[in-house]
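Structures given as structure tokens follow.
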Structure 1
Amino acid sequence: MYAPPNAPEFNAAVFALVRSVPAGRVTTYGRVAELLPTPQHSNPDAHRRLGARWVGSALHACPPDVPWHRVINAQGRISFGPGAVQQHALLSAEGVQFSEAGAVSLQLFGWPAAAASPPLL
């Protein structure tokens with residue numbers, strides 16, 4: 001199952017959380033999933049294992065006001081896809097720096113999620 005049991009509700013929570021990531025900072029798909037409570041009627045193990053994919057699916061179809069480009073993979077890299085070049089350009093314009101290997105330092109640019117209040121489902 002690659003979608004949470006109540007995808008519209010989960011997606012809305014993802015969008016709300018990602019909107020709180022400030023410019024010049026990044027977070028990961030997995031970190032977003034960790035910050036969200038397990039969706040109602042969902043197995044906590046499924047949420048732990050598949051949450052990052054659920055977040056990716058939500059961001060694939062997010063509204064224009066969601067800064068989707070601030071979410072990267074756990075290795076600090078932009079995931080491959082049609083928006084990769086645009087994502088790199090948007091992050092660079094916000095001052096996020098990439099190593100020669102193409103990774104973002106999560107130590108330097110990672111969003112301090114502990115300072116945010118995750119939305120509740």
Structure 2
Amino acid sequence: MDKAVAKRQGRIRRHKRVRKNVFGTAEKPRLCVYRSNEHIYAQLVDDSAGKTLVTASSIGKEGRAKVKDGGNASGAAEVGKLIAERAKKAGVETVVFDRGGNQYHGRVKALADAAREAGLKF
């Protein structure tokens with residue numbers, strides 16, 4: 001098994017471990033984060049209904065206008081602000097955070113901090 005495959009499988013294993021304890025409801029959806037090399041994606045998910053409520057990413061139409069580079073912490077912070085704005089429009093105030101098997105560090109932390117500053121409660 002090469003290094004890239006092992007790394008991806010490790011992240012998936014960690015994500016499964018995190019998901020055992022993190023569950024989103026309509027009142028308190030799950031804010032899940034996916035991080036690729038060039039972009040970052042966030043969405044609010046109601047697991048009880050199996051629906052995605054709100055999405056934001058560095059690759060979407062509004063995200064491309066605000067984010068210069070989705071592969072760095074400042075781009076992730078812009079996506080965090082964007083997801084918080086859209087969540088407030090949808091009537092969501094509090095969320096549970098799903099880091100997606102990634103370390104709570106760097107871009108993932110920048111997104112979470114920016115969402116908190118924009119008014120989301122974790």
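Quick notes on this structure:
- If relative contact order in percent (Cα under 8 Å, 6 or more apart) is computed and equals 36, the structure in 1, 2: 1
- FRET efficiency 1/(1 + (r/R0)^6) of positions 21 and 69 (r between Cβ atoms, R0 = 30 Å, to 0.05) derived as 1.00 - corresponding label from 1, 2: 1
- Identity of the structure behind 45, 35, 21 (criterion: Cα extents along the principal axes in Å, calculated), options 1, 2: 2
- Structure (1, 2) behind the derived value 11.4, 35 of Rg and Dmax of the Cα atoms in Å, for residues 5-76 alone: 1
Just so you know, all these numbers are worked out from the coordinates, no wet-lab data involved. No experiment lies behind these values; they were computed from the predicted model shown. Cβ atoms are built from the backbone, for glycine too; each structure is taken alone.
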